[in-house]
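Some structures to go through are shown next.
All of the numbers you see were taken from the coordinates with simple rules; none came from a lab. Treat the numbers as computed from the prediction; the structure is a model and nothing was measured. Cβ atoms are built from the backbone, for glycine too; each structure is taken alone.
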Structure P
Amino acid sequence: MPAQCFSFAQNRDVTKLVKEGIELHDKGDYEAAIKKYDEALAIDKTDYYANYEKSYTCYIIKRYETCITISKYILDELPDNPNNVSVYSNYGSALDDKGESEKALGIYDRGINKYPGNYLLQFNKGLTLERLDRPSEALICYQRSLRNKPLHPSSNLYTGRILEDDNKVPALMASLVF
């Protein structure tokens, strides 16, 4: 078999395994999903989607260290992939949920610098700032999130919650949009 055909067959196998892993993840069978991603990575350890999906599944099942390790790998090895906005989100969320909120803010800022129009990074940064009891900074992040995606339900909800004591009309409006 020529090298080009072999490479194509490998890519097809990796893609198939990743799709199977996603299906298992969606059914809630996270361990089986991780096994599929690992099979795909045994064929091609640099496959973006196998790495990303494994990191996401690890985040969901609270294997934060593994999620963080894979996220670092993706951002170091594939820094220009246009899908990395989700990697920054998972990476920051894993750090935050692990109790490393200040580090999470740094990751969100790196992602925001690279993807300034992304609403989710701003929203997640706002959640982390609230966890750190910095509501005025969190509100700024939620407002930036809403500039990028005005109907994002959670950004509206959290904006309303922060404003409810001091600014009733905007709080009500944000809550109604939610």
Structure Q
Amino acid sequence: MVDLTGKSILMIIAPKNFRDEELLRPKEIFENSNAQVTIASKGVTTAKGMLGAIVDVNKDISEINVADYDVIIFVGGTGASQYFDDSTAQTIAKDAYNQGKLVGAICIAPSILANAGILEGKRATAFSSEADNLSSKGAEYTGDSVTQDGKIITASGPEAAAEFGRTIVENLK
């Protein structure tokens, strides 16, 4: 087991309709490696997944200081689209990237990174519905389950959640 004691991971989810596995599988992998996981969302203290998971939210995205975390992750699910054009979410993504943090996104959430301008010239994957958006923002869409380009790790959807989590752990150790 990789020991990530002292590492801090921020996972940003939609207030409703985040994809349960895309939060819960990586979170379990991170916690099993002793990383500290913080859940953030917008305007709620509990969030509800597409499949019914109820999750306590530790912070509002308006309160995030990117410098406090080693990794920033945007979780997918249909609700993640609310962050596509959200200036706070985009600022978090840009700040994390500019500070050299690991930045992750899964399912449709890589469009948040694309819309923030940090996928230009990068290889990335996402749920297939986002391929055109990623390409239009200058990313090279791979269609793979998980794609890493430097400090940016993207994944295609729920079936890639565990591999996504493991890839992030490998990059943190």
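For semi-axes √(5λ) of the Cα gyration tensor in Å, the calculated result is 36, 15, 15, so let me know which of P, Q that is. Of the options listed, only P reproduces it. Computed over structures P, Q, percent of Cα pairs over 13 Å apart, for residues 41-80 alone reaches its largest value in Q.
Given a computed value of 21.5 for mean count of other Cβ atoms within 10 Å over residues 89-96, which structure among P, Q does it belong to? Among P, Q, the structure yielding 21.5 for mean count of other Cβ atoms within 10 Å over residues 89-96 is Q. When relative contact order in percent (Cα under 8 Å, 6 or more apart) is computed across structures P, Q, the figure 22 traces back to Q.
Each of P, Q could give helix-only ellipticity at 222 nm (-39500 (n - 2.57) for each DSSP H run of 4 or more, over all residues; to 500), but the derived value -8500 comes from Q.
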